[in-house]
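These notes open a run of structures that come right after.
Here, each number is a calculation from the coordinates, and none is a lab measurement. No experiment lies behind these values; they were computed from the predicted model shown. Cβ atoms are built from the backbone, for glycine too; each structure is taken alone.
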Structure I
Amino acid sequence: MLKKMILVMFIITFSIAGAFAQKKAIVEGKIAGLTSKTIFIFIENAKGYVRDSIAVKNGSFHYEKEVDAVCLATINMNMEQTTKRVGKGFLPNRSGSLQIFLSPGAHLNISGKVTDFVDAYPSGDEANEVLAKLNKVIYPLDNEYANLYVKQRTDKGGDSIAIASKIESLNKEIDTEKRKLVFGNPNSHAAIWLINDMMLRSELTDKEAVEIFPKISGTKFKSDHYYTQVMQRVGGIKETAIGQPVPEIIVDKAYDGKPFKLTALKGKYVVLDFWGTWCMPCISGMPKMKEYQDKYRDRLVIVGIAKESDDGTSWKKFLAGKPEFDWVHILNPKNINYVTKFNVAGFPTKIIISPDGKIVARFVGEDDAIYKKLDQLLGDN
């Protein structure tokens, strides 16, 4: 009996260990010119971002991480030579870091070199092979673009017209390469991530996104959270078009502690203001929003929908310090992402809803056009 119990315990222990091993992604690499002793990895998953450090010895490194599904990771080489400095700040550029996909059971190898950009790429599975093929073309173009941008900002004696023309040409080349992937091979993790990224950057039109999406295998990629985001955004394009009934928004607790339901506001005009505490144009436009809230208080309700990377602490702190911005405020929930559901790509995005619950207009960026539209809709003339 004792022997049987020991055998059962051994089998259970072995099975658990095997399950954990299957979830583990392994990344190994040796990169010429990598002089840092520590590099940093940022992992994006369905819940947000995870930051970790990786020890480096003589340009070599080894990293293991348990993951539940395919997710994009960005590795910062922690080297000044890949940073594009402009004044007191720097230019965020894709070629200044390494991109890889982590997935359960993956064993990846990184090879290449670091010069003034990260000329290194992953191999080991299909997702990374496709990503590497794209970035091997894009990274040199992106690096050239970044160097020219810095020169344009710092070299006052240079030929600014020629530099601007070259920058535009490089951007077109990069866009062409991206489009080759998303239109030519949409059924890959790399393409799905890129489609989502391009939609976020408004590099794909709504029409193009709607055209591409049916070509992606929902069966194959149903567990890919980038596929879920693309699906929600494409749904949002259709559901939040001008003239459509606005999708319902429900949260258990708004900033004032009360439940919120968008349909309860029928009978008044509503402005949905998608913003974030990290978005300076969003914040700079709030005094004007306050002015219009007061101007049309009897017939207009403003609903701020904040997208934050933390648990809402920054949002609560900001609003506590700005009691004058006293309209309805809700935090974009984790379980229902209204940012993707309404296909919001730029911040701020403001959407006007009619008293009968239909979408009247959408404005991206801080623009006086929305206030002219509100005057047109709500003014006495």
Structure II
Amino acid sequence: MRKTLSDRLLQTIKATDKRQEISDDKVAGLSVRISPSGVKSFGLRYYDLHGSQDRITLGKYPALSIKAARSRAIDILRDLEEGIDPKGGGGLDTVNALYKQYEQLHIKNLAKADATRSLWERLILPKLGKKKLDKLRRPEVVAVLQYHIKSGLTIQVNRVHEQISAMLSWGVNAGHLQANCLAGMKKLVKEKARNRVFSDSELKKIWEATGELSLPSKQFVRSLILTGQRRDEVRCLPTTEVTLETGDWLLPPERNKSRRAHLIPLSVQAVDVLKDAYREGDYFFSVGGEKPYSGQSKLPARLEKLSGVEDIELHDFRRTMRTGMSRLKIPTDVAERCINHAQDTLDQTYNLHQYYDEKKEAFQRWADLVNTIISSEEDNVVDLNAKREA
């Protein structure tokens, strides 16, 4: 029997010689049972994480009100969607449940928090989220990694491996697990140190190919080329970090791998690209202004198709700029500061503004070199300075 549960209904219904059950028509699965002795108790029917039907008692009426019973039932149903079993001993019994706490206490503090969440949400939780932690074994994780390899992923499979292992180790240290089932496991994909640097001809073709991209993909790639900063440092660039009037970009510790403030004196060309990129909202590279640009994963393949240049990765632009600075005979300590590579501890703490002029000159000389490269005497020349000189 299904009805809208109300105090009047529960106060007037009479006990019989058989147990009665009335289902609530407002919250799916919620019901009240009336025993032959007249005791009325709320319960919730649901499907557990293995697909089997189960029921949990919520409390007795009238000590537990109808409103409170509905609220408790809704909370349980929401937890189930997150992989948290209401009978699971504190809620940390599944990968989903452990991840939820891991994300709140650890991932959100990482410099690459958004990228880390994205990896979990795309490649890990859909496959392992509902797995019971006490039953999670290495072969199950290996099966997921092998699935991604067969799907075409390469070294990103190792990043998936690292993330799962890191969370399990965190869970052990936090007392939620007895052991990390991936401890000591070798990576499935062999990695080689990448040393790809674009030639002048390749860089010109890629720059021209960006002209075929839409906003903000075009400006995002050009900013990677001109600044040489890490992909997500550029992709998630908020307007609050840049003073366009002076061309200064102050990258805070929490948003970079080196975990220290990094002052970047932007070239005139880089400032022009940022002005061209911005439309509205909190980010320079965004569709709609509310969230950072998220189309970076498809860009290398798109650039390869448009430019004819093979083997493109976005990090290659950073390596190309650093190599270009050596080509320009910019001192090594200045070039290393431009890409925020580690200096000694005292220098990291006190020298935020030291080398400012040297870095500003280095970034400008690199941008001018890029301008020379892309403005060589060929058809369809793209002049980086055209907007500035207009």
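Brief remarks on what is shown
- Computed 81, 78, 43 for Cα extents along the principal axes in Å - originating structure among I, II: I
- Source structure (of I, II) for mean count of other Cβ atoms within 10 Å over residues 145-152, computed value 18.6: I
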